[in-house]
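Read the figures in this text as sums done on the coordinates, not as results from a lab. What you see is a predicted model; the values in this text were computed from it and never measured. Cβ atoms are built from the backbone, for glycine too; each structure is taken alone.
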Structure I
């Protein structure tokens, strides 16, 4: 799928996957669902769900490593700054060094172009937080989050899922 089509589909994900409410219970339910999937599929990931003022859910799965939380933190910062998914930013920026352009003033220590951070958008409030996954290739990290939100909201993921990356 061409990059422009991927970006359009991610924009559709961002506008469709909107919560009526989002609180500690919702974060726990979604985080637990991602954790259960990770256990069932042996996914070596971490899950970090937070609003912009505090963490709500965190889990580290077998096989994840010490760098995954830092990758997730930097993905969270990207979503907070741009109010869009970190994978969309990857595709829009097209930077193989994973860094934002020098003129953006965004230090690689705090911001990274890597997929897996998805905005938590609440109807009437806008983007209030992030669901981040780290440990898989970035397109798969993104997909794990989208799948979990679709499941929680009762939306058929097949219409929103990115196709596997062409080799």
Structure II
């Protein structure tokens, strides 16, 4: 398994995109399936945004100052996803706005993933190189073990509050 931070984050993106596709293809009345998928989406996004916010983004900010604006935009995009995840976690699949809110989450996160993979990651890879990305990735793997899995967990709430207060 690679410890390259970008490879790890792209693997997360691949898993998240599959969950999105599964939700979109579930069918209008597949309430149990959609509920299960949204739980998996929330867990995956909570872990992923935690790793980026607490490890990857601070390291990029410190080591590649010219990407400061991109990092700040990414924090804000995560904040929007966090708010939607908190709201979805409190909803039931048969709630009137459940599908609509999930669709907005999917659209926002898909846009964020595209920006990271197409614009941001290539610049980070060029600036940091293999050794530094492996160091960051190794830290992310360690942090993943204790990462929050639900938006209501204290470490996830802290991340959301930090985004609001920043």
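Comparing mean count of other Cβ atoms within 10 Å over residues 88-95 across I, II, which structure shows the greatest value? List each step's numbers first, then the result.
Working: I: 17.5; II: 14.1.
When mean count of other Cβ atoms within 10 Å over residues 88-95 is calculated for I, II, structure I comes out on top.
By the measure FRET efficiency 1/(1 + (r/R0)^6) of positions 16 and 112 (r between Cβ atoms, R0 = 25 Å, to 0.05), tell me the structure among I, II with the highest figure. Don't skip to the end; give the middle numbers.
Values: I: 0.45; II: 1.00.
Looking at the calculated values, the largest one is II.
From which structure (I, II) was distance in nm of label points 7 Å out along Cα→Cβ at positions 40 and 72 calculated, if the value obtained is 3.8?
Values: I: 2.0; II: 3.8.
The value was obtained from structure II.
State the single structure among I, II that was used to calculate relative contact order in percent (Cα under 8 Å, 6 or more apart), giving 27. It would help to have the intermediate numbers written out before the result.
On the way: I: 27; II: 41.
Computing relative contact order in percent (Cα under 8 Å, 6 or more apart) on every structure in I, II gives 27 only for I.
Tell me which structure, out of I, II, gives -25500 once helix-only ellipticity at 222 nm (-39500 (n - 2.57) for each DSSP H run of 4 or more, over all residues; to 500) is calculated. Intermediate values should be presented prior to the final figure.
Working: I: -14000; II: -25500.
Only one of I, II returns -25500 for helix-only ellipticity at 222 nm (-39500 (n - 2.57) for each DSSP H run of 4 or more, over all residues; to 500), namely II.
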